[in-house]
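Coordinate-derived values only; no laboratory data. Remember, it's a predicted structure, so these values are computed and weren't measured experimentally. Cβ atoms are built from the backbone, for glycine too; each structure is taken alone.
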Structure 1
Amino acid sequence: MSALDRINYYRRIFRAYFLPGASQLTFWHETPQVNSRVIIASLGEYYMPFSEKAEYAGSHDKQGIPMLNYHGKIGLQYNPIAIAQWGLGNFNLFKRTQEPTYKTKFVAASDWLCDHLVQNSSGIWVWQHHFDWEYRSKLEAPWHSGLAQGQGISLLVRAHAETGDVRYREAADRAFQSFLKPITEGGITFTDERGDLWFEEYIVSPPTHILNGFIWAAWAVYDYFLATGDELAQRFFRNSIETLRNNLHCYDAGFWSLYEDSGTRLPMLASPFYHQLHIVQLHVLHRITGEDIFQQYADKWERYAKSPSKRTRALCYKSAFKLCYY
């Protein structure tokens, strides 16, 4: 990252956290929670409530679709991940209340996803971000994300199950093809030297294996299997669980969880928000799979979060990482 890019990055962070008015962080940083109403092995409510995201009070376009304010040169932008999560939150609220307003919103999000699914330069159907973003190296627009692919699929298969609109199933089918292609061929998967299968949130080289994005994407593969009975999706989900079993220890710093596992000299610890998100995601994985390893790590990381000394140590490491790498 150039000196100018670094300055602009910190300007955006300062505006987002410390200046009045909504920013993109207003949307992302909802308190992570397990949705206790979820019935495992069904396409009912999504695994997390996303209630605050459903009621997002920031900018929306004329059709009611949320837009995130990144400030500066980026400004207001559509973010397909945010739109999918907004839709999932409204889907949950509709399932609970049968209130038509919530259905109108999750249908609007699903329609937007159908309308904006496009083929990338490799011919793979993806949802693209149309703004540059700094993550290690600059992601130049348009760029796609394994997290966007996953969240979009999770909404579309639910919208199809609820409404019967075949467009949603067709769009989910197209988007799922990105899971079947490596990043070198325009997809979102990476297989490491040990044969572990990864779904990459950011498409960079070398891959960074962001934990929360990988888990959310794995949930989408599971959702697609529930919706279709596709044996390949079932196998990919099982492979993703095997990847987590083999690598969860790599995300444990002994006092906090790591945001990514990219092999940097100084590890990138999770922020308090992402640390709590990891805990919630592991609780959900335990409910889906019944595998004790996920509950064990969730419990361990909860103990880290409750320790003032470990929280302080994590903050110091996180600050040092930002100075060295961003």
Structure 2
Amino acid sequence: MMETTKSSVSFDEADTRDAEMHSVIDEWIDDLVGAVDEARASEEFQAWLDVQQRLHDYSYRNTLLIKRQCPEATKVAGYRTWQEEFDRHVKEGESAIWIWAPIITTRCPECENSPSYHEQTGCEYDETPPEEWSEGLVGFKPAPVFDVSQTEGEPLSELETAATGAAGDLVGQLLDAADAVGVGARLVPDTAWTHGEADGICEWPGGRDGQPVVEVRDRPERAAVAGVLIHEYAHACLHSGTVAETERAKREVEAEAVAYIVGRHCGLDMSGSAFYLAAWDADSAETIRDRLNRISETATKLIESLEESGSPSPSNRSQLLGR
């Protein structure tokens, strides 16, 4: 996959700043669109996609059961599925996570019960004999599953989507810029994080008309933390209105495209953004183009907010970032 250049760009000249920013952002969007297409076609992405397709997508009810029994769970599957599909084995002494599994069998077209229960209900349906009934859902039964952390064996394919590079004090500068962006922001220690797999969240505690609050899971990799902060700031700027759930993938495309531009402006390696976008939306390259103005305007706002908060411009940050 194409690597993101680590060179920084400065927009110091007031007379030409607007035109230069639009030109550079357009160029970087071209780079990102190409990188997303390359990422989707890569062997790494196809291997990851194969893993996702073989893991079940659990219902909301089962997701609640899983999180209640094993809050740190990320990927779950049955005992034999881990063995036969992924060449992994449940470690000795691990306790199962219990979920509801569907019972699929032949059922009465009228009362929708299995043949044995059909007889007990007194249903008088007799247009076709039971041996000609089609299969369908007749109920649920408890079934054991295990999280990947409870197994050992062959590693699963993962996508590295985090920003990398020497971030210097960029995290602190982003937190200082929160007021200029119009958000409340804080880092949460990993031990106190309560939002599952997410590395960051953006919420509106007082309703969508109020101030958004951004929380990001703290970790030693400062570039990754900075990238998540930018991503969540983008959500705060772009998605204050009520948005349909069907728009979620497109919202992620917008936010990560903004993170790519701003992170790249700050000298971070944002090449992982291409995998992030490829994983979220099959039409991500087209979505980027469709929403270019929103992405560009938001990226510009965040860059200007960083500058207003006193953050050093990229041209003055080279020594700080070790370049």
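Summary table below
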quantity: Structure with the greatest value (metric mean count of other Cβ atoms within 10 Å over residues 101-108, set 1, 2); calculated: 1
quantity: Per distance in nm of label points 7 Å out along Cα→Cβ at positions 189 and 221, the highest-valued of structures 1, 2; calculated: 2
quantity: Read-out Cα extents along the principal axes in Å, computed value 84, 44, 40, structure in 1, 2; calculated: 2
quantity: Parent structure of the calculated result 23, given that relative contact order in percent (Cα under 8 Å, 6 or more apart) is the read-out and 1, 2 the choices; calculated: 2
quantity: Among 1, 2, structure where helix-only ellipticity at 222 nm (-39500 (n - 2.57) for each DSSP H run of 4 or more, over all residues; to 500) as derived comes to -17500; calculated: 1
quantity: Answer label among 1, 2 for the case where distance in nm of label points 7 Å out along Cα→Cβ at positions 117 and 269, calculated from the coordinates, equals 5.6; calculated: 2
quantity: Comparison of 1, 2 - label where mean projected area of the Cα convex hull in nm², for residues 37-212 alone is highest; calculated: 2
